[in-house]
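Colleague: There are structures below to look over.
Just so it is clear, none of the values below were taken in a lab; they were calculated from the coordinates. Since the structure is predicted, the reported quantities are computational estimates derived from the model, not experimental observations. Cβ atoms are built from the backbone, for glycine too; each structure is taken alone.
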Structure I
Amino acid sequence: MALPSLKIKDFTLQFPIIQGGMGAGISMAPLARAVAREGGMGVISSVALDILTSNRIGKPLNTYEATIQEIKDAKIDGGVIGINIMVALFQDYITSVKASLDAEVDAIISGAGLPLQLPEIALNHKKDFRTALIPIVSSDRALEIVCKRWARFGYIPDAVILEGPLAGGHLGWKKISDIEKEENKLENLLPGVLKVAKKYGKIPVIVAGGIYTREDIDRFLELGASGVQMGTRFLATYESGATEEFKDMVVKAREEDIIVAERPGSPCGMLFRLLKDSPMYLDTLKAARPPKCDRGYVLYNGYCPAMDDNKNYFCICNGLLGTTIYANTDEKPLFTVGHNAYRVKKILSVKELMDELTRD
């Protein structure tokens, strides 16, 4: 059976596949452009674009300028382009949203915390915008909260991404025991989210976390999802911004090498899935890296605990910057992957991957 198209607000995807926005520097313009060219939504990660885009093009840019540039470069070949802006990006969140609207990105995707103020920021900046606003949630309760808050500004999500517990990076649960519960499996979370989405106007629901094969895509479409988001599969492509070391670690990874970090963990206070042999994580286990916060991208209530505590928190900003070819850093890397990363056996081109996922 052929995959259906997916309409969200003013744009239509040829295939209902959204590439995950992986930061820092994994999902940059080259990857997003390649995905969009093949009929999916290519997504840029907004994390540290002031550094990464400046390095990529060899010209110093601030966050606003870098966001504009990255979206412009991603849109060169046409297709649909989104940007992922984490709520946890405390100092750059508002600037990144405004720049994305000014660049007329097709979609702003926002998670790592509930994006309760996103429509207010957008509407205050530009009353009439074509950009779709898409929150990431991990439960029907979270979607209900988002919809009620957004309704105050006269806005309902243009789509929603339901991220299950098998995703990489930050996860929407407080304890490891929570992500292991039967009721928190993606397929068991979906019916409740679909119910809330229907209540607020048939909001398209896109599922994420553990989607790996065409069979996975077909299964969730049959369960009522409108599309899927995939991160790790696109990480393991030639076009991704991951270093060769990172890609090699993914190809060699075994299932037991993939863990969820709680303590030591992310300064955001959220669970974080990673490869257990990530050098930054190993250093944190030994408290080997002096406590320091010299980036300040990802903060918890405006503060980074890693600034003072090198035993319970790893330096997520520098750790993630260490995983991309677009950064120039001596800091040790922190490799974040989805649960199914151990299934990756080789690096593909985006075209090869999209052909695999979309072939009838």
Structure II
Amino acid sequence: MLHLGYAFDREAGVDPESVEVPAYYPDTPTVRRALARQYDNIAVLDAEVGRILAELEAKGLAESTIVVFTTDHGDGLPRAKREVYDSGIRVPLVIRWPRRWLPQGLEVGSVDPRLVSFIDLAPQILAFAGLATPPWMHGRPFVGPESGPPRERVFAAKDRMDEVRDRVRAVRDQHFKYIRNFRPEDPGAQRLAFRDRLDLMAELWALREAGKLTGPQALWFESPRQEEELYDLRSDPDEVRNLADDPAHAATLGRLRADLDAWLLAYPDLGAVPEAELIERFWPGGVQPVTAAPTFEVEAGGTGARRLRLRSASHGASIGYRRNGAGSVSEWDLFTEPFEVLPGDRIETKAIRYGYAESDVVEFEVPEGTL
């Protein structure tokens, strides 16, 4: 099990006194308990992953299954989740390969230092299945013959968080991180109802209001923020020494600034569009669009069978269906490809596009006779 090098007892958990407190937190009992609880949760998660891997072994599936383990963000604590610092965007990525499929050049138990972006996961999974990356995907496989050269940089973004608005963009290479704050008048730490319920966040606010946060601990709360931030990730992994104004790093600042500018030009950035305008684009006149109800097409299948294809005129809609009056909501299936039907089958279907209202349920009875 992963215990991260801290004193761990199966019953008592990680000893708060054994944890390392990042430079951006004050060293208090509340902070230490929050960090220890985080590592306790990771230990429980690790045990659950081990259980699943053992089940694959027991069922004889381990040598025919590629397991990909990752997370949707980094550390779940304040100044990590929802932030573009490495504590928020640097996440675990572990791949368990059956030996027969281990890509050339990789070894079991090895650590690969290359940069990978979340947008690369879908192309990589397609590559596992022997499929090419569609041209509209921005990512690319990161291992195997389709991977190409390693990424030189990855990009990150922060926008609205629940009820709080923000706009931050970042680019990271193997050595440096450049951050641009488009709303420098606001601090990085803003009142956020969900986050403020954490004991750690309540402690930080109380210390902030008492004037007891100093040095790196106070940086996240500063208002206004600096418009640009630059960090040497090798010497300053906590990202608390901003080098943006350091003449010795002017060339690095200019290079990463240009990289971010090029990225923003290459891909439309809806974060730059006022929210009122975005709402009007998606809900003209403030009226929620309704997803177009599915239509039915009966096709010939193999050996004289019939196959039913479902479509919705709403681009990007998901279509659910069930047959012959299945009673529970859980018995709805997601339509992914034409499926075989029999004469007399009664199909119910509906569609939903994210942000749209759900369509009405429509019914179709497969006619008797041949096509």
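Colleague: Tell me which of I, II gives 44, 28, 24 when you compute semi-axes √(5λ) of the Cα gyration tensor in Å.
Modeller: Going label by label, the one that fits is II.
Colleague: If you work out relative contact order in percent (Cα under 8 Å, 6 or more apart) for I, II, which one comes out largest?
Modeller: Comparing I, II by relative contact order in percent (Cα under 8 Å, 6 or more apart), the maximum is at I.
Colleague: For structures I, II, which has the highest computed value of distance in nm of label points 7 Å out along Cα→Cβ at positions 100 and 308?
Modeller: Going through I, II one by one, distance in nm of label points 7 Å out along Cα→Cβ at positions 100 and 308 peaks for structure II.
Colleague: Matching task: -9500 is the computed value of helix-only ellipticity at 222 nm (-39500 (n - 2.57) for each DSSP H run of 4 or more, over all residues; to 500). Pick the structure from I, II.
Modeller: Of the options listed, only I reproduces it.
Colleague: OK, next. With distance in nm of label points 7 Å out along Cα→Cβ at positions 140 and 172 coming out at 1.4, pick the structure among I, II it was computed from.
Modeller: I
Colleague: Can you say which of I, II returns 1.00 when FRET efficiency 1/(1 + (r/R0)^6) of positions 44 and 244 (r between Cβ atoms, R0 = 41 Å, to 0.05) is computed?
Modeller: Structure I accounts for this read-out.
Colleague: With distance in nm of label points 7 Å out along Cα→Cβ at positions 212 and 316 coming out at 4.7, pick the structure among I, II it was computed from.
Modeller: II
Colleague: Can I ask one more? Tell me which structure, out of I, II, gives 63 once percent of Cα pairs over 17 Å apart, for residues 132-267 alone is calculated.
Modeller: Source structure: I.
Colleague: Here FRET efficiency 1/(1 + (r/R0)^6) of positions 60 and 252 (r between Cβ atoms, R0 = 30 Å, to 0.05) was calculated and came to 0.05; which of the structures I, II was it taken from?
Modeller: The structure behind it is II.
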